[in-house]
Each structure stands twice: as structure tokens, then as C-alpha cells.
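What follows is calculated from the coordinates using simple rules that are stated; it is not laboratory data. Predicted model, so just to flag it, every value in this text is computed and none were measured. Cβ atoms are built from the backbone, for glycine too; each structure is taken alone.
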Structure P
């Protein structure tokens, strides 16, 4: 289907934190929708002019006008501010700002014609909570008139006795996006930035080697700071168990957790049979992150071992073929700032740093303690860069939003 400017109607965005704001940038550039309605749920600054200033400038990515048109672009592209109506135009696209309803069910999306909503607040992640919950819920957007809601984060079910609802699904573009069924699914998670990168690092290996040859895997994400962290040390809230979350992100490398391992199984079911661990380390950079993936492999051919060149060729072939647009294969010497704002893909494979080592693994036979079985096992380390904000995740989320909107036509 060829999408012309504005064909997809009106998009709703709940929240304008990092992902909400950058999603606005993405869709203003893309113009598949003819209008965007943004719910802030509260007054901001002195009024609409301050909201326009927030949209127009970004400390990580520069000015919106430069993002759209480069250094020769106009200085300002936000016009026609109407404080009473809460409207403005951004590069010619109508934007309406809502500033009253905090609870999704009270937003009234249907009043503005927004059938599809992206929730980027991070506050509503449990798909099992009823839409009329007094403290708000993801399903509240459906109560408010939306037909489908996309969560820009992983699902988190608080009550572990509950299963994932039948109308909820987690998808990553280029991996399992075709699993979305407009007749069934009303609540969609676009996973996380880390899961999006990681899934595109794992899937080509699974396609080529098969799950049986991957004995175990682990990953560490060296992750840029997020707005949930503190600039300076602060006193923990009552009941807090992780005191590191209250330490200054400007001055520390901070160990934290990631749900990437659990989310990965939702988008790549074959991972359920592979032992997998995931860890996260936060570092003091504004954007630009790295996944270090370590795998223990056993080749089905005992007369050969998997070499670095074979691993790199798997990714090079994937980047040129089935995963073109999602994987970038690079033999450059990249650093994290090279990834900020680039590319419009899920991951950049740092091919020159990937490496393998093969050794004989000795396993003692259970029936004979003096007898050992030997098999060659290769450990492979793969590096994948990703812009956890605009370049990778928000662009993949934008693709997910557009493809769902197309199915709603």
C-alpha cells in the first residue's frame, strides 16, 4: 500500500517525554498522518509558546528544523499558535495539545478523531488492569475512544498469577510484526530499545545456525542515561530497595536491571529453549548504547568450528537481504556518538570487533567417572550499537505505528 501525506488520519500521543517528543519529530518528518493530538495531562510552563520551544529544540539532537532540513533549513518551523484552542502547526502539520486529563480514560480520543494512540508516558504498562481503574491504565485509552493503543515500553504484569490477555501482543519491527492481527489485538507493546536491538542481533544467528546449535547466550547493554535517573544524589523513596537508582547519573557507572531477556522470548519464541541472561549498565552519556552479546555455540559439523568470518558474513548477508533497513553492517571504528541520530535501523553491527574462540569442552560421563566426552564449543562475542532514543528505537516505533494504522484503514 502506498501511503500519501495524511492518508492515515489522526494520531494520538500520550505523554511528551523523550520518546513522545521524538515520536512527534518522526511523524512530522514522515507526514503519513495529517494531524497529531498530544495529551500532556497538565499545564506546562507559561503556555503554548513554552511547549513549542520544548518541541523545537533538543539537547541531544539539536533543532527540529535542522533535523528536517539540515543546516540550510528555516530557523523556526512552528507557527500559528492558538493558546485558546491549544493548537499549532509544525512544518505545516496541525498539532493539538491537550492539558487537562491525566487518566487515559478521560482523554476522549474519539472526540478528536484519534483511533490509534501511542502511550509514551511509561506510567501505564500493565495490560491486565481494567481501563476504568481510578489511577489510570493502558486500557483507559480504549475507554477514551481509541481502537488500538501502542505502548512504547515492555508490558509489566504486576499480578504474576495473571496471564497475558488475548488481545495484547509484543512485537518488534522486522522480527514478528506480522503477528499483529487487527481483528484480535487492541493493546500492543513495541518492546524496548534494548530488545529491539537485541532481537535483530539474535534472529539472524537463529536463522542461520538454528536454536539447537546455540547452547547458551548472555548480553550486557551499556546503556545511556534515561530521564528516570537523578542528576544528583537524592534520598530514596520509602520502601526503595535499589539505592543505586538515587545516585547521580552524571558521576557514576550504575549497575541496573533489564527485562530484555523476558521480552526477547515474546518476540522470538525459540529463545525459550536457550539459556539466556541479560544485564544492564548505565553510563553518563545522553544517548547512544551498545549491546555486547556472548554466545556458546556447538557446530553440527564436528570437523569444523564457527569462525569470526562466518559470524560476520551472517550479519552482512542479513543487512543486505532479509533484514535490510533493520541491520546495518559496519566495519568502521565507531564510538557511541557516531550512533546518535543514526541510523534509521535497529542495530549497527560493529563487525571488526566481533570475535570467536573455540575450545574442547570436556563432560564427565555419568555411567563412568573415568570417561569424558569431548566436543568443540565456540564462544562468540558480537557488538551491536543502537541509538536508544531517536535513531533506532523511535524510528522503529514510528514504523510500527504506521503499519498498524495501515491495517486500520
Structure Q
């Protein structure tokens, strides 16, 4: 227990220094300036693109959502986390010209240019709608972008018609520019970017038809992405055309998507989801390192390019602990998650920050998952899930 208390204290100090107590990472000073970025934002494009992409994108969103998770663990005690997230969100809202969401989400890059990566951040809108009518209005508009068969987006497409093919389980797919379709159309990270937002807003507005569609999409992913070795592929075009790499963070995105969506689904859908969740976790446990962590390429040996990776391990910790807390996984699974959390804190967190967070990987037929230059410190796609993992640890040790 002493070891866990020490790790929790170390994690708390890191999180607060990175966010609420940071001298530089203050939302009101960053969001409104085109030449400023959060220090965890390592996917900077050009400054001119920042107002409609960067602050909404998921590597900021997962940090903010992790802080919101800490707040909700104990709202009275942790109000400072809520105030930080709200400051971020309110400044973001101010950037919208006349509330024109098209200004942001139809220029961002994925899913026919309507910005799949940005919808993860939009999940915060749903969670805080009761605090500001503007949040609800924006969430409603974003929801219609994705689900309304009468909504024509800025590219002239109806997203839920033109971007959801039956052969892809009616999942939204990742796409690139110049009208050239990618080889691998559905990515596991895309499931996380979109489905939790859609599910939670569908629950709010009692859209039973959309909730049923989400169940069917996840059923398709659970079947089609599953490899014979019990792991999941990063991306697929069809069962016979897969990106044959088992990338830890992709699997982690999928796990987090499942437990976040399950909170919103009707009870009748949960037996199937619990079964899929158990399959995912059981497939990953044989590959857990003695340190508690997992490798960047899950089923390949450790080497300089394939390290024990922080972001995906944090995602697994969050997924398992949340699954146990909400009764979807057997309590015995929490020991694997605690081991994973301790592995991160003791091996990857030091005075210089949170290390070995893999920057990005493309879903193509080549191994671009072992670039040593892509292992970064305090990158948002790792810091955010680590904060989420910490928030779930709080439920165990408060």
C-alpha cells in the first residue's frame, strides 16, 4: 500500500504541475493566441491553422477530459480542475465566429474533413451542458453533423450517408484529402474519437435508433478487427485487408471507447459489450511486461524502437479499472491495472516529465511504429490518458 500511495502522490504532483499549477499551460493565455500552444501539444501544424483545429483536437481534449474525471471523483474537493477545464472550453467558444461550428470541424482533416479528431474534445460539451446553454447548442449542432440524414456539410456530403458504408459496419472512416480513399478506412482510434460523443448525446436526447447503431458498429469492430492471436489490428478495410500491426495505443483507444460508450448504452446492449471487453483484456494480459507495462508493438520483442510505451499502458489501466468499477469486469482484473499504473510511474515518470509516449503511427503496410524519434515526453496523447488512469486509481484509494 505504501508503494501505491507514493505513486499516487508522485502522479498528482506531475498532473498539477503540467496543468492547473503550470505557469505556461493556462488556457486563457494560450487559446486566444495564434502563436501559443500547450506544452503537451506536439502535433503543431502551421500557426494559421490553429484557430480551427488545434485547441479542439483530441490531444488537448484527452488532457481536459482527464482533469474533468478527477473533478467528478470528488467535486467539492477538486473544483480547481473543473475551473481549469471550463476556462479552456469558454475560451474555445469565444473563438467561434457567430457560433459557426463549420469553421472548425469541416476543415480539420479526417472523415470527409469534418474533423473526427475534434469530436473527442466535444465530449466535454456533453458532460458540462448543464452549466452553459451554449455548450448544449454546440453539442446539438455537432451531433447533427454526424447523424442527421438531412444535414449537408461544407463538402457537400451527408456524413451519415456518404461516410458510413455497410461493408465497414456503418462506421465512420478516416480519410485523406484530394478525394483519394485510403487503403485502410476504419481505424481503432477513430472509434474513440467519435462514438463516446455520439453515444452520450444520443442518451441525452433519447435517440434510441442511434444507440442501436452504435451497438451494431461496435459489434462489427469486435469481430472484424480481432486477429487470431487475440489482439486487435490498428486499421482495416475489410476482413481480408488489414493493417497487420498490433499497435498498443490503437488497442488502448478502442478499450477506452468501449467503457465510455457503455456508460451511455441501454442495459439490453451491455451483455454483448461486456463480452467484447473481456475478450480485449484477456487478449492483452499475456503480453503485459513484468514491469506492468505493454510494448508499443504489443506482440513484438523489446528493443530501442519498440519500448514499453506510456500512452497505451495508461489507456489499458483506465479501461480495466473503469470496467471493474462499473461491474463489467471481474474485480480480480484490477490487480493487472494497478501493476500497470505503478509501472508507468516508477519507470516513465521522473523530474523531467512523463516519458516514452509514441507520437503517431500511420495505418499502412510498412512498420512506422518503431521510430525512436517519436518517443516523446509529456505528449498529450500520453499525458491525457495517464490523468484518466490516475482518476480511476482515485476511486480505489480514497
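Matching task: -0.27, -0.47, -1.48 is the computed value of log10 I(q)/I(0) by the Debye sum over Cα atoms at q = 0.06, 0.08, 0.15 Å⁻¹. Pick the structure from P, Q. Only one of P, Q returns -0.27, -0.47, -1.48 for log10 I(q)/I(0) by the Debye sum over Cα atoms at q = 0.06, 0.08, 0.15 Å⁻¹, namely P. Here distance in nm of label points 7 Å out along Cα→Cβ at positions 260 and 292 was calculated and came to 1.2; which of the structures P, Q was it taken from? It was calculated from structure P.
A value of 18.1 for mean count of other Cβ atoms within 10 Å over residues 12-19, calculated from one of P, Q, originates in structure Q. Suppose you compute helix-only ellipticity at 222 nm (-39500 (n - 2.57) for each DSSP H run of 4 or more, over all residues; to 500) for every structure in P, Q: which one lands on -16000? Corresponding structure: Q. Have a look at P, Q and say which one yields 1.6 for distance in nm of label points 7 Å out along Cα→Cβ at positions 156 and 236, as calculated. The structure behind it is P. Comparing distance in nm of label points 7 Å out along Cα→Cβ at positions 172 and 276 across structures P, Q, the highest figure is found for Q. Using the calculated result 55 for percent of Cα pairs over 21 Å apart, for residues 92-307 alone, pick out the matching structure from P, Q. Traced to structure Q.
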